[in-house]
Structure I
Amino acid sequence: MFWSPTKVRQARDLLQEKEDTKARDIASKAEEKVQKQLAKEEKERNLERNRNQRAITKKQKNDAEVLKGQQMEEAREAREVEQQLKAGMQAMQQRQKVKKVVFTIPEEPTVEQNCG
């Protein structure tokens, strides 16, 4: 059997084309796999970032609630102290009023007053 050079060249070209197509397919699949992995990693980073942001927001909200509670407690205690001071001042003023009461002894009536 005799092969013509043209047929041999065509067969080699066809074989090379098949090998090139196969290599492109393999490279394409590998690139697709890499892109999927990158997308998966990006998605995971976004999820982690969102989890962290939610945790930060939750902590800030909790801290704000704790601070508000502390401020309310301090305000309540300040009102109590103020009321106690006010009550103490009123009691002291009452005691001072009692101390200010001056008893006077009436003078003995004189003859002129009795007659008068």
Structure II
Amino acid sequence: MENKRWLDRPIHPSLPAITNEAMVFALILIAAVVTRFFDLEARVMSHDESLHTYFSYLLYKGQGYQHTPMMHGPFQFHILALTYYLFGVSDFTARVPSVLFSIATVWMAGCRWR
């Protein structure tokens, strides 16, 4: 029998395809999802966040987007306006794109170091 690292061993003999490493990664990913979505709407918006949501709301209402040097590029405003269109306007939906990209970052970091 070969000597495997702890992370390379299966979590159970009946599940040889699922290693301890995959289970640890899944738990980290679940923790990322829970901690990012927990009580999301109750937090107070920062100044920048409130500006992004306001101008995204204007874009959602059909008043367009105009880039100014004080604001970031158009992607964030367009993705927020799309989120408003799909899920409605609220503090929660204003934060969903940031949460999803944050979770994707955890996923990519885990895939990078596998």
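Quick notes on this one:
- Taking distance in nm of label points 7 Å out along Cα→Cβ at positions 11 and 59 as the criterion, the top structure among I, II is I, with the largest value.
- Origin of the derived value 1.00 (FRET efficiency 1/(1 + (r/R0)^6) of positions 51 and 75 (r between Cβ atoms, R0 = 30 Å, to 0.05); candidates I, II): II
- Origin of the value 16.9, where Kirkwood radius over Cα pairs in Å was derived from one of I, II: II
- Sorting I, II by distance in nm of label points 7 Å out along Cα→Cβ at positions 19 and 91 from high to low puts I first, with the largest value.
- Parent structure of the calculated result -20000, given that helix-only ellipticity at 222 nm (-39500 (n - 2.57) for each DSSP H run of 4 or more, over all residues; to 500) is the read-out and I, II the choices: II
- Read-out FRET efficiency 1/(1 + (r/R0)^6) of positions 67 and 83 (r between Cβ atoms, R0 = 30 Å, to 0.05), computed value 0.75, structure in I, II: I
Throughout, read-outs are computed from the coordinates displayed, never taken from laboratory work. As the structure is a prediction and not an experimental result, all values here were calculated from the model. Cβ atoms are built from the backbone, for glycine too; each structure is taken alone.
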